Structure I
């Protein structure tokens, strides 16, 4: 079991970012926010980047290097010493392998703060590696991360917990190529418009709104660039509302923020797509708390916490729902590692709910330090 920090030293937090998914640059931007806001008086911080080829490398502890700058998307380069996790029982020492050099130690790690988005970071694979290394980490574990990443199995789990989800169909690898008429018929049965999505991607990558079945093949091709498995969802008439969830302390239930609503004001975006989220701040507006009746706000918060509990999440998640004109709350998805960029809803909703950004990071690290390693 990994050790706990002693009174003689500050807890050491490894901020891990980058990764192999298409959301690599957004992970870097998230890391910039965390590195800038984390309390350096309370924590010893070590930034480590994962290059697109999968190498773990030491990187500059400089938030400005990783921020979004005039549309420039930052990138972790596969240069410098390669970082190696400890895997021996009771060993929490991080090591660096420099070419033609004796391995050097970086000291013990108390908590990993993995701000990776998408496959190979948010989907349970990284969480499994950290579990094998017996390291504490911020955020949900292996199972919750895997369920939250796969929109198909997420919907199955939520429906199994009596949470409302919208109509959808799944297109498995090769199905559309083998029988496009059968897939098209299933999509037509959902009614138009539909949203074609990669089953295991985030940040709105590869998502298309389809108003005409003639556009379906192109939408499927765009989604296939990110995932061989797709989820196609019926369009739901309603407002898109988001709610941030924060894990409870000492066995208490998770906490829900005031819900927020993103309104896309720019005509250049048909919905809240990648560009609207990260590259066009002026094209969106945040309303928090969302202008909803008090009883509907409470219902959204309750659904968000129940969704968090249904997948057995830990630490943090953002739950996105639709609120229909008759005030039904339908779950769209749970995001188990929401972004912390300057545009991100998760920290902004907590700020409007009374927890400032640095305090939010402190709470997340504290939750990770408090929970045991191994089965729990």
Structure II
């Protein structure tokens, strides 16, 4: 017995020595360090943000430098961390609600599950975009196109939750209600396509047309997605529905996030003083994360009160078809992003050849 143990210890010792013969695994000095941040004038115009004068990461570093810049102080740090921390918070609230409700994965719970999945997708894609986009111009376009895919997925995930858990019969019988699901899918794709087109078409300093191309499809998508909630807020007694205050908070949070996304405030009034903390885009991320958290709380409240009647009201077939349409929309948006990226890659190659 003791001889067998000694033989195993000897084999383990030899394995450790063998591993040590590969210095790339153990030599921490081989890991590159992110370079110090630089001023706006030291990066291409594509990477410069209005009124943000410093804190930029140099381009063309090793890819690992941008991953490690997660722990570096730069002007994208808070944009990364606001959404990186929102993911675990959502998951914690999810598990707390799941334990309280005795949640089971069935047809009635599919829209709620897809809403959580779409939320995590947009948060992860946003983190990847803000963390990795500084590598090169092509990387910048690639990661922000993927970010737009995440936004479109989240929009449609919201629409499924709103339609199946928060809509009233009178709204569902209206023209908007009858066309809601195909309209939400269409506007979700248009939101992705519009943002990709605007990103590819216009150069800095961005003209007003770029913002219009981004905001019109995303605004139309939001107005449609939120319509069952607005109808319910004005037609149902708040004292009888505990989810309505959370729905109201998600609307307020979203409108505030839209304000800070559309306008470069407060950095417009304090150029150079909001380079690391206080940018409008950072505040936009914060309010959007709060919006998603309020949505999750509201939809869990609605799910708790309606889960026993969801299949009866909508039918299992409609629930499955609506949820199958989510990966279909996701694939369409991915295809749109890669087609646009291919177009941009040709433009960038042509620019380098001149």
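Here, each number is a calculation from the coordinates, and none is a lab measurement. Owing to the predicted nature of the structure, the values given are computational and were not obtained by experimental measurement. Cβ atoms are built from the backbone, for glycine too; each structure is taken alone.
Quick check on the output: 8, 30, 37, 18, 6, 0 is P(r) over Cα pairs in 10 Å bins from 0, in percent, for residues 87-294 alone, derived from one of I, II. Which one produced it? Provide the component values of the computation, followed by the final result.
On the way: I: 7, 24, 32, 21, 12, 4, 0; II: 8, 30, 37, 18, 6, 0.
It traces back to II.
When distance in nm of label points 7 Å out along Cα→Cβ at positions 31 and 103 is calculated for each of the structures I, II, which structure yields the highest value?
Across I, II, distance in nm of label points 7 Å out along Cα→Cβ at positions 31 and 103 peaks for II.
Quick check on the output: -24000 is helix-only ellipticity at 222 nm (-39500 (n - 2.57) for each DSSP H run of 4 or more, over all residues; to 500), derived from one of I, II. Which one produced it?
Source structure for this number: II.
So if we calculate mean count of other Cβ atoms within 10 Å over residues 135-142 for every structure here (I, II), which label has the highest result?
The structure with the largest value is I.
For structures I, II, calculate distance in nm of label points 7 Å out along Cα→Cβ at positions 47 and 239 and state which one comes out highest.
II
With mean count of other Cβ atoms within 10 Å over residues 71-78 derived from the coordinates and found to be 19.0, which of I, II does the value describe?
The read-out was computed on structure II.
Taking 23 as the value of relative contact order in percent (Cα under 8 Å, 6 or more apart) derived from one of the structures shown (I, II), identify that structure.
Label of the originating structure: II.
Quick check on the output: 0.97 is Rg/Rh (Cα atoms, Kirkwood Rh), derived from one of I, II. Which one produced it?
Answer for the origin of the read-out: I.
Quick check for you: by mean count of other Cβ atoms within 10 Å over residues 215-222, which of I, II is greatest?
Top value of mean count of other Cβ atoms within 10 Å over residues 215-222, among I, II, belongs to structure II.
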